[in-house]
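Peer 1: Structures given as structure tokens follow.
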Structure 1
């Protein structure tokens with residue numbers, strides 16, 4: 001994968017090896033998911049979407065790397081069970097039951113656990129959120145910080161997967 005360096009691959013392999021035997025439901029979202037699918041973006045962290053129960057189980061599995069434990073958090077626009085971890089200098093966000101406020105309604109990202117696709121990366125199979133799902137969400141959020149991601153995803157989709 002041209003846009004994901006070996007440090008990320010090592011951390012993703014460790015995550016895969018810890019979560020898969022426990023049958024944790026998870027999917028990579030955000031920049032690392034984009035980069036793994038060939039979008040010309042350099043990931044800064046790893047975002048893992050799950051449900052509440054599996055986010056809490058993941059917290060136990062990654063306890064040695066915990067920066068802040070998985071707990072319910074809410075802001076004006078987002079609510080979820082969220083925790084932060086760090087492995088080899090790479091931040092990992094675990095997000096369970098992630099909801100986003102769009103047009104005065106809470107929108108759940110949980111469906112991404114069912115629309116995920118699987119890709120092979122260095123002998124492991126990783127669940128990623130499809131590019132079209134991520135593009136749709138970035139457009140709905142209408143954040144200035146996502147403009148570059150939107151352009152890069154559209155470019156990748158235009159050029160073909």
Structure 2
């Protein structure tokens with residue numbers, strides 16, 4: 001018997017870097033997050049850059065400037081979480097891209113109440129994240145430091 005297929009939301013997330021610092025945000029529902037988010041229904045055919053630009057403006061304000069530096073997703077996340085608007089569990093498949101912070105004042109949007117620039121080397125993601133977000137941030141941190149180490 002064929003197993004039923006699962007439904008996922010799709011999100012684009014940015015590992016927004018200012019040299020060795022990574023921006024993380026805290027949402028009003030009590031969870032730490034990365035900038036970015038889900039596609040809207042009318043964005044099915046939109047370029048990824050358009051969706052990312054909308055989410056960055058909503059979450060970090062119109063004056064923040066950045067450049068996506070990875071050509072392809074560097075981390076893939078699978079997250080299960082409570083959807084606060086419906087009180088149902090949802091699953092999110094997220095693509096994580098690296099981006100460089102170029103300047104501008106960060107002004108958090110309505111759904112975020114805190115932010116931190118954390119040092120990637122000393123940052124302990126398990127102190128902030130859980131579930132699939134934690135796994136993805138740990139994978140990114142490992143990727144960064146594996147890339148920076150010289151080969152023997």
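Peer 1: To test your reading of the models, identify which of 1, 2 gives 21 for percent of Cα pairs over 22 Å apart, for residues 11-98 alone when calculated.
Peer 2: Working: 1: 21; 2: 26.
Traced to structure 1.
Peer 1: Right, something else. 0.5 is what came out when distance in nm of label points 7 Å out along Cα→Cβ at positions 59 and 83 was calculated for one structure; which of 1, 2 is it?
Peer 2: Working: 1: 0.5; 2: 1.8.
That value comes from structure 1.
Peer 1: Sticking with this structure for a sec: Given structures 1, 2, which gives the highest value for distance in nm of label points 7 Å out along Cα→Cβ at positions 35 and 91? Mind showing how you got there, number by number?
Peer 2: Numbers: 1: 1.4; 2: 3.0.
Sorting by distance in nm of label points 7 Å out along Cα→Cβ at positions 35 and 91 in descending order puts 2 first.
Peer 1: Now for a separate question. Compute relative contact order in percent (Cα under 8 Å, 6 or more apart) for each of 1, 2 and report the one that scores greatest. Kindly include the intermediate steps, with their values, before the conclusion.
Peer 2: Working: 1: 22; 2: 31.
By relative contact order in percent (Cα under 8 Å, 6 or more apart), the leading structure of 1, 2 is 2.
Peer 1: Given a value of 3.2 for distance in nm of label points 7 Å out along Cα→Cβ at positions 19 and 43, point me to the structure among 1, 2 it was derived from.
Peer 2: Working: 1: 1.0; 2: 3.2.
Going label by label, the one that fits is 2.
Peer 1: Now for a separate question. Given a value of -10500 for helix-only ellipticity at 222 nm (-39500 (n - 2.57) for each DSSP H run of 4 or more, over all residues; to 500), calculated from one of 1, 2, which structure does it belong to? Numbers along the way, then the final one.
Peer 2: Numbers: 1: -10500; 2: -6500.
That value comes from structure 1.
Peer 1: Taking 24.6 as the value of mean count of other Cβ atoms within 10 Å over residues 27-34 derived from one of the structures shown (1, 2), identify that structure. Walk me through the numbers on the way to the answer.
Peer 2: On the way: 1: 24.6; 2: 16.2.
Label of the originating structure: 1.
Every number here is computed from the coordinates shown, using simple stated rules; none is lab data. Just so we're clear, the structure is a prediction, and the values are computed from it rather than from any experiment. Cβ atoms are built from the backbone, for glycine too; each structure is taken alone.
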